[in-house]
Structure 1
Amino acid sequence: MSGRTTARQRRVWQNFLVLGELVRRETARELWEASGLSEPDFTVLARLAAAPDAAMRSTELAAVLDWDTSRMSHQLRRMEQRGLVQRCRGTDTDGRAAIVSLTDEGHSAYRRSLGPHWRSIKHWFLDGIEPEQTEQLDTILQTLLGHLQQTQDKATQDEASKESQ
């Protein structure tokens, strides 16, 4: 699809932006009130909790979250000071890599935050749509995610092609 956007397309885009901002703001506020975790804290804890042995290389964690290494470093420093994560050097196979792992306190904080966080998501987002709309929205979101992945892959291929010329 190319060409000019319609008034309806512009309205859909604006509504998407407003909705995303409002839902993120309200769920982040309630996450903080319920658990003392910021949205970035929760995001890091969730990724580490899902990782094998609740640990990852800090560069891998930054890449997965699409954060630059400076942002990751500052976030990890703050979380380490609060006892949520610990950083150490890698294993024998890669001693230079910084490994980030979930502490017992971090794991506990993450588990305590899950219920309140999902209740907030349900309240601010999921309760606003009917079950059949949930299915439709899921289909639309999967389509958009597929489109984004294809577009990113093509851009990467085009860039690699330009560099090889």
Structure 2
Amino acid sequence: MKKIIAIVMALVMMTAVTVPAFAIDKDTAKEADGSQKGSATVATTTSDTDATYSVTYPASTTIAWGDTAAKNVNYAVTSQLPIGAALKVSVAADNGGKMTSANAPDYELVYTLTGGAEETFSEINNAVAPATAVEVSIADFSQAVPDVYTGTLTYTVVYEAA
């Protein structure tokens, strides 16, 4: 009797360890040649951390003494952003558009920044310049003594998630 129970238990254990495999025949169609075709979905995932962007702008701009022509200080946007996300870029003249003398900080030379208003860039951009050129110019050198004057522009970039 023990042998029969042992054999029965062995058979029960063998059937318990087998795992049946089931496959669904969803979206399959039999072709005329007997083959079958099915479809599967392939998808990507994304998050705001997958967004990439860079904003390139000149590190410095030199204006010759007496040169009143406008100098281009544009930036360029390169980006790959999720749908609905955006970059907002603006440029502002620090110190009210006043440059200060390298040798006498009380001496100033006024410059004008044109353009620079906030512009929005979305999705894919490849070295795209702003729609309105960003330029600096000095209209009047007569109110300052010749010297090396420096000023600063601030380029602000804000990323807005989708």
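Annotations for the structure displayed:
- If FRET efficiency 1/(1 + (r/R0)^6) of positions 80 and 128 (r between Cβ atoms, R0 = 35 Å, to 0.05) is computed and equals 1.00, the structure in 1, 2: 2
- Winner on Kirkwood radius over Cα pairs in Å once structures 1, 2 are ranked, highest first: 2
- Structure from which -24500 was derived, helix-only ellipticity at 222 nm (-39500 (n - 2.57) for each DSSP H run of 4 or more, over all residues; to 500), options 1, 2: 1
Throughout, read-outs are computed from the coordinates displayed, never taken from laboratory work. None of these values were measured; they are calculated from a predicted model. Cβ atoms are built from the backbone, for glycine too; each structure is taken alone.
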